[in-house]
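J.: What follows are several structures.
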Structure I
C-alpha cells in the first residue's frame with residue numbers, strides 16, 4: 001500500500017526506537033521521509049540508507065533557529081512537509097526528592113516546547129496548502145499519576161492539550177492533529193528504567209507484554225492517513241490495556 005506516495009514526512013527523534021519505526025513505516029507506504037536527529041547521527045544516516053530515499057537532518061527541537069533551518073532544508077530537498085510526527089523526547093526518572101529545576105526545564109523544553117516549535121515552523125505552509133497531518137507522541141504517563149517521573153508526565157499531558165488546541169484551530173484548514181499515548185514499548189528509554197519496575201509494569205499490563213515500536217508506527221500511519229479522515233484532536237492509547245486499570 002503506497003497511500004503516502006508523493007507526500008513528504010518529517011519525523012523528529014527518528015534515529016532509533018519509535019521514531020525510526022515510524023519513519024520506516026511511512027517510507028514503506030511511499031512517503032519521502034526526513035529523519036530528524038540530535039545525537040544519533042550514525043543511526044539516522046543508517047535509517048535513511050535502509051529507507052532508500054529521504055534525508056537525515058540534525059536539529060535540536062528546543063532551538064527555534066535550528067528548527068527553522070531544518071524546515072527550510074527539508075522543503076528545499078524534499079518539498080513542503082505534509083506529514084509531521086513530533087516524536088523527539090527526553091525522559092528522566094526522578095521522584096520529588098530528586099526532581100530538580102534543571103530536569104523539569106529540559107523535560108518540558110524537549111517534550112512540549114520542541115513539539116510546539118516544530119509545529120509552528122510548519123503549520124503556516126500546511127494551512128496555506130490546505131493539507132497537513134500531525135501526530136504528537138504523548139504517553140500514558142499523561143493520563144495517570146507518575147510520582148517517579150512527574151516532569152515527564154506533565155510534559156506529555158501538556159502535549160495532549162496542545163494537540164487538542166491545534167486540532168480545533170487548524171481543522172477549518174484541512175489540517176488534522178492527533179496524539180498517541182503509548183504504554184511500555186521496547187525502546188532505549190525502557191532499558192534505562194530499573195528492571196524491577198519494568199517487570200512490575202509488564203505484570204500489571206493486561207496483555208502481559210511490552211509493545212513493539214512497529215505497533216506504534218502503524219497506529220501513527222493510520223492517524224496520518226485518509227483512513228482517519230474524520231479524526232482530529234484525539235489521543236489514541238496503545239498500552240496493552242494498562243489505562244483500564246484503577
Structure II
C-alpha cells in the first residue's frame with residue numbers, strides 16, 4: 001500500500017462535544033468527511049483512528065456501517081495512535097486528515113500526492129494558504145516511525161506532526177500552496193457553535209440543489225453572494241487547540 005488516509009476522530013472535544021457526530025443536513029460530520037476523502041483518485045484506503053474511550057463507540061458503529069476500517073488507540077498520545085494504526089498496514093505514506101473538516105476538498109489531496117517529490121518526508125500547507133478546514137498532511141511512514149520513537153514533549157505526542165516542525169532541519173519538508181490566492185484567512189473548520197451554523201448553511205444550500213460533490217470554488221461563489229455568512233465565525237482564531245497544548249507543554253517519559 002502506498003497512500004493510507006487516516007482520519008482522526010473522537011467524541012471528547014472540549015470546545016464542541018461530540019462534534020464529529022453532529023448532524024449536518026442528514027449525515028454526521030464524520031460521514032461527510034469520510035465520503036469526501038474517498039472521492040480521491042489516488043488514495044489506496046481510508047481509515048478512521050479514534051481512542052479507546054467508551055464515548056467513541058458511536059464512531060466505531062458508524063465506521064462499521066460504512067465498511068470503513070477503524071483503529072482504536074491511545075486517548076492522549078495521538079502520535080502513538082497514528083503509528084500503531086499505520087504499522088498494521090505498512091503504507092509508504094500516511095495522510096493525516098482531521099474529522100473537523102466537513103468541507104474537505106479531495107482534489108487538493110490528489111494535488112498534494114501528485115506534487116510529492118521523491119525523498120520528501122513531509123508535505124503540508126506550511127504557509128497556511130488554504131482555508132482552515134482544508135488541512136492536508138502527508139508523512140512518509142519512516143518519518144512517522146522516527147517521530148514516534150523520538151518525540152518527548154506532550155505537544156508532540158498530541159499533535160502528530162509537531163516533532164517534524166520542531167526539528168525541520170532533520171527532515172525533507174515540502175510546502176503545499178493553495179492554487180487559489182488569498183483565501184488562507186477563511187475559517188471552514190468545525191470547532192465552535194458558530195462554525196456549525198456556518199457549515200450547515202453551506203451544506204443546506206448545496207444539498208437542496210442535489211450537489212453533494214461541491215468544491216472550493218463552489219463555496220467561494222456562494223459566499224461571495226452571501227457575505228454575511230463569514231461573519232458568523234470569522235473572528236475565531238486559528239489553531240486554538242495547539243496554542244493551549246503549547247501553554248501546558250511538558251516532557252513525558254515514554255516507555256516502549
Structure III
C-alpha cells in the first residue's frame with residue numbers, strides 16, 4: 001500500500017482536491033478524474049471504472065446532505081433518471097475509441113461552460129420556473145445517461161448546464177438533481193462495465209483513491225451548504241467545466 005501511494009501521490013492529491021471542488025457544486029468529478037487519469041499510465045479501460053467508483057463515493061454524501069435540506073424533488077427528478085439508468089448501463093457495456101471520445105467531450109464541455117458563464121439570470125425560490133415535461137425530461141435523461149455510461153462520468157456536468165439554461169429549477173435544487181442523476185447513472189454505468197468480459201482494475205490503487213475522494217467529498221459538500229451563494233455556485237460550476245475541457249483538448253488536439 002505504501003509503495004503504491006508513493007508511486008501515485010500526485011493522483012491522490014489531485015483526486016482529493018477535485019473531490020472537494022466538485023462536491024461543493026453538486027458534481028461527482030468524473031470528467032476531471034478521467035482527464036487526470038488520461039495523463040497517467042493507467043489503462044483506458046480502468047480509467048472509466050475508477051472514475052465511476054469515485055463518482056459514487058463523492059455524490060452519495062451530496063445526496064444525503066441535499067435530502068436533509070429538503071432540496072430533492074423526487075417527482076420532478078424521476079423522468080430524468082427513469083430512462084437514463086438502462087441507457088447508462090448500455091453505454092458502460094460498450095467499447096469506445098479513446099481519442100475521439102475525449103475530443104468530443106472537450107468541445108461539449110467547453111460550450112457548456114461558456115453558455116453558463118454568459119447567462120445573466122440567477123433564479124431564486126420566488127422565480128417562475130419551467131413546468132415539468134415528462135417526455136422531454138425522459139429523453140434528455142436517456143441521451144445523457146448513454147453518453148455518461150459510455151465515457152465513465154456521472155452526467156451531471158452535461159445535465160446541470162442544460163437545467164440552468166432552461167430554468168428547470170433553482171441553482172440549489174439543480175445541484176441536488178445533478179447529484180441524484182450522477183449517483184444512479186454512475187451505478188448503472190459501472191454495472192455495465194462490470195458485466196463486460198474485458199473488465200479489469202487495480203483494486204489496491206482504486207481503494208486508495210476512493211478513500212481520499214470520500215474525505216474530500218465530505219469536506220466539499222459542507223462547504224457548499226455553508227459558504228456558497230447561488231450566484232457563486234453557478235460561476236464555480238462554469239469554471240470547473242472550462243478547466244476540464246481545456247485540459248482534455250490540449251492533450252488530444254495538440
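J.: If helix-only ellipticity at 222 nm (-39500 (n - 2.57) for each DSSP H run of 4 or more, over all residues; to 500) comes out at -10500 when worked out from the coordinates, which of I, II, III was used?
T.: Working through the options, I get structure II.
J.: I've got another one for you. Given 1.9 as the derived value for distance in nm of label points 7 Å out along Cα→Cβ at positions 19 and 43, which of the supplied structures I, II, III does it correspond to?
T.: II
J.: Looking at mean count of other Cβ atoms within 10 Å over residues 11-18, point out which structure of I, II, III has the largest value.
T.: Biggest value here belongs to I.
Taken together, the values in this text are just the output of simple stated rules run on the coordinates, not laboratory data. These numbers come from a predicted model, not from an experiment. Cβ atoms are built from the backbone, for glycine too; each structure is taken alone.
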